[in-house]
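Novice: Scrolling down, you'll hit the structures one after another.
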Structure I
Amino acid sequence: MSRDITVIRDLPEGERPREKLAAHGPESLANAELIAILLRTGSSKESALTLASRLLGKFDGLAGVADASVEMLSSVPGIGIAKAAQIKAAVELGKRLASAAAGDRPAIRSPGDVAELLMERLRREKKEHLVALYLDARKRLICQPTTIFTGSLDKSVAHPREVFQGAVAHSAHSVIVVHNHPSGSAEPSRDDVALTKRLTASGEVIGVPVIDHVIIGDGCWVSMKERGQLPEGKG
């Protein structure tokens, strides 16, 4: 008489996610198998692998799982707070690795470099994040991109001092500011234009120019410098 497998150790050894990863590398595993390794255990009714598959189904795939909050994840029967936290920690590590992937001190030569550095980190955020890139005289990053402010879904307001405190602390030669639009569109709003003017004016007073403001949407971006919306003579 057949029965449902409720623990991964009941699977043949070659089908167990951890053993497969060790033998063939993580790239050989399906998304459900990778999540099952994070979960470690299932429930009394299903294995970690079955639970991972159900989780992916509920949130319409890996991107949906990554976007889900701890509360949303933990509401799924069999997940709970601990497993939800493990998933969110793994997602955050992936975001940080993506930010650092270009090297320890990558040069930022174009708005495309900014987008490459921060797109995966910001494109699916549910709130606006204002991020500063502090650059040296050769336009290399002095430190990892710094989140200055996290705002509401439709507005990001930050005082210039928060941006330039870091610039002064790191002896930055120039600054690029970046923020995301949770709507998915990268088109600058009137608030974006006003914020750019405030930050650019403050940078000129301090002697650390803002050389661009890049807006990131879902798979798209806009450079306000390229759009001619950075004040004349700045950057």
Structure II
Amino acid sequence: MGPPVNSRRPYRSPLRADQARETRRRVLAAAEALFLARGYAGTTVVAVAEAAGVSADTVYTAIGGKRGLLEGVIAREIDDPDDPVQVDQQRRRDEIGAVADPAERLRRLVALSCETLARTSPVHLVIRGAADGHPFAAALRVRMLRRRLDIQHRHVGTHLAAALRADLSVDDAARRYSALLCPELYHLLTTECGWAPDQYRAWVVDLLRTDLLGSSGFPTRGGVRVPTSAP
């Protein structure tokens, strides 16, 4: 007969878990700041460790090195359940289903997408820069594109499917939505061309109302379409 089996579960310290999460948060925040300031090539694990107040070994253990830092930074910006901004965005997204007017549902969806782009497009710029010399960054960019399209397909299908033009499928509508609400176009217009974020949002809403919903998606005054640029 073998030795008795210890059936007790291993002890996990809540304090240590909290400390690990805080360390990861500090490391990713430091990495993001350095990536944005220096680019991917100009950022080192040692520099990130110094900025976060930890050892380089801790960065490798907690995140997985420089590649893990870039992946962790973009993941934190798009899917962080501890971020109150993202939590509020999800609450507002959940409320869209209760809105009767499809044009207003579209406007709210675009507003949320623009908020996300304002937060994430600088990191996407770092990924695009890294993709030229690092195959993993190129693959990460492709994954992010597919993920964004999947998310937008789900939102368009949930909130706009019944109001789309008769000749437009949800697949096509999602692709058009994704094309106008992508990090590259947002960066081009709001950073390189100097558009205000509100101007970009109003332009996208104006285009998508026609392209996705048809002319019935616009308010009219005296039979003339009136584009809406309200935030």
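Novice: A value of 2.6 was computed for distance in nm of label points 7 Å out along Cα→Cβ at positions 60 and 92; which of I, II is the source structure?
Specialist: I
Novice: Just checking, which of I, II has the largest value of FRET efficiency 1/(1 + (r/R0)^6) of positions 140 and 196 (r between Cβ atoms, R0 = 30 Å, to 0.05)?
Specialist: With respect to FRET efficiency 1/(1 + (r/R0)^6) of positions 140 and 196 (r between Cβ atoms, R0 = 30 Å, to 0.05), the highest-scoring structure among I, II is I.
Novice: Given that Kirkwood radius over Cα pairs in Å, for residues 68-163 alone, derived from a single structure, equals 15.2, which label among I, II identifies that structure?
Specialist: I
Novice: Given a value of -13000 for helix-only ellipticity at 222 nm (-39500 (n - 2.57) for each DSSP H run of 4 or more, over all residues; to 500), calculated from one of I, II, which structure does it belong to?
Specialist: Working through the options, I get structure I.
Novice: For relative contact order in percent (Cα under 8 Å, 6 or more apart), which structure out of I, II has the highest calculated value?
Specialist: Top value of relative contact order in percent (Cα under 8 Å, 6 or more apart), among I, II, belongs to structure II.
Values quoted throughout were computed directly from the atomic coordinates according to the rules given, and no laboratory measurement underlies them. Note that the coordinates shown come from a computational prediction; the quantities given were computed from them, not determined experimentally. Cβ atoms are built from the backbone, for glycine too; each structure is taken alone.
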